[in-house]
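Some structures are shown below for you to check.
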Structure P
Amino acid sequence: MTTAERARGTPRVVVIGGGRGLTATVRAARRYAGHTTAVVTTADDSGSTGRLRASMSIPAPGDIRRCLLAMAGVEDDPIGKAFEYRFPGTDLDGHALGNLVLAGLATVRGGFTEGVGELAALLGVHPDTAQVFPATADPVGLRATTVDGHEVVGQYAVSQTAGLHRVALHPPGCGAPDGVVDAILRADQVVMGPGSVYTSVLAAALVPDVFDALNTTAARKVYVCNLEPERAETTGYDVAAHVAALMDHGVKPDLVLVSSGGTLPLDNVKIDVVQAPLALPDGCTHDSVELAAALAGLLP
């Protein structure tokens, strides 16, 4: 990025992961980035997402839906609330409207990535300033092995398992959609997380195309650590353990951003640590405004 581009406030930022943590990062990046790309895990197999995956053989739509709403800035608008509506007491009970719309668009447009692009356009997400990509163009699952050698199959099952050692995607050769690699290679900053380290961050970063691009890009790679461990998946983890989980899988951030005054101990972190106030008053959720200020200050 040139000095003139920086002066115009046009850094290119890529955010990678999934879950509600990634939506906080999307909202944050939109405050300071000239262009924001979200690369979103599609391994979820629970809830409405899991039902649609099983019946329609599509990648997981749920995290994509949330990121599109966050990217469009309509989460609190009527359209955003409608897309989260789940039709209680009907045949559609449990299905989020946005998931159904995305599944329908994927069908009529002939592909999940094309459906995501169509929904982005409908929500006013313009590719000149923002894009949302599924991490994989085709359905993908998650497998894990535990420290005592047990195998766990499925994203939800992995999220409910303690003592994880390794996670991997299946099929192993799954590819990222066109545009993902280029976005990572052109980025000034890549932000991973916050979110479940195994089932959100690694579930996206281990897609081979994404993994290779992360290890090639000249962008500064920032890992935003969770505010607290998650039940089962990261029980007992400190900041060092979160970072080690990434690095043991070959995903190597340049630094980790940690909420100051939080309850998560650091221990012996192997990369640079930056601390800043990042949490909302509840202490359990990242504040997108504070996160934006911290991430903007970490641009190269």
Structure Q
Amino acid sequence: MSPRPRTAVIGLGAMGLPMATRLAAHLPVTAFDVAEERVAQLTAAGGTAARTPADAAREADVVLLAVRDQAQVEAALFAANGVAETLRAGATVVLTSTVGPEAARATAARLAEQGVHTVDAPVSGGPVRAGNGDLLIVVGAADKALDLARPVLDLLASTLTVVGPRPGDGQALKAINQLLAGVHIAAAAEAVALARGLGLDPATVVESLRHGAAGSFMFADRGPRMVETYANDTAPEVKSRLDIFVKDMGIVTGIAKDAHVPVPLASAAQQLYLLGEAAGLAAHDDSSVVTVLSPKSPAGGTR
């Protein structure tokens, strides 16, 4: 395998664009996204634009998928002008999206019919770390597939954990990651909402507690964004959409049910994200879920 495999990136969203930009500094990268301005940002960073997923994959050794959900995975790979129309046998698809174990296995089975390898490699860490090659990537893949994808994964990950030999194994561990992340964001929202209800300055509360035993990465990261939600008339920059956690907590509770494992905290957090979605916050930053518990102009006793 060439140390500089020709790489196609499908999806230039919050994670896909910084990953593609990082790769384009080291590898030949061709990318597709429906948003022309994002494609333009990548070409300015040294990448090449493609008109369709099929065009992007035509000469690729590795195809990295960075789309939102399984419906977009199916469309990118198997719809008209999808990757599967042009990707050669022996190439490798790296699935970075969080779609759940069964979806990853089904996708890998369809690609295997064409002689294409699959590396199940969901990512965690956020856009800044994606651009710096500092992601946590958890992998489910056979040794040969992983070897083919290594030059790409090593540029993106500071921590790469091989969970098992099958697609779907990485998704299982990512679901546990999302369980913790989703619960931590919900807990942070409750803490900020209670601070407001008690008449405390949320900024002071967040800054104080983020350094103590009650702190977590999500509290330290989302807490200031929750404070910003109340401080400004405009919503914070969208770094992670709320509806991503609607999807991911649905995956968590679904696989937990199948495994007969109770997850009461994850289930409660899932309901909070669903309430946020119902309130019109689906495309907002996930930190905005705090306004479900403590609206910007609450009645009685809060500020």
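Quick note: the coordinates plus some simple rules give every number you see, no bench work behind them. What you are looking at is a predicted structure, and each value in this text was computed from that prediction instead of being measured. Cβ atoms are built from the backbone, for glycine too; each structure is taken alone.
Listing for the model above:
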quantity	calculated
Entry that produces 17.6 once mean count of other Cβ atoms within 10 Å over residues 68-75 is calculated, selected from P, Q	Q
Value 0.95, calculated as FRET efficiency 1/(1 + (r/R0)^6) of positions 44 and 116 (r between Cβ atoms, R0 = 25 Å, to 0.05), assigned to which of P, Q	P
Rg/Rh (Cα atoms, Kirkwood Rh) - structure with the largest value, from P, Q	Q
Top of P, Q by distance in nm of label points 7 Å out along Cα→Cβ at positions 52 and 292, largest first	Q
For distance in nm of label points 7 Å out along Cα→Cβ at positions 76 and 252 computed as 2.3, the structure of P, Q it came from	Q
Relative contact order in percent (Cα under 8 Å, 6 or more apart) - highest-scoring structure of P, Q	P
Of the structures P, Q, the one that -10500 was derived from, the read-out being helix-only ellipticity at 222 nm (-39500 (n - 2.57) for each DSSP H run of 4 or more, over all residues; to 500)	P
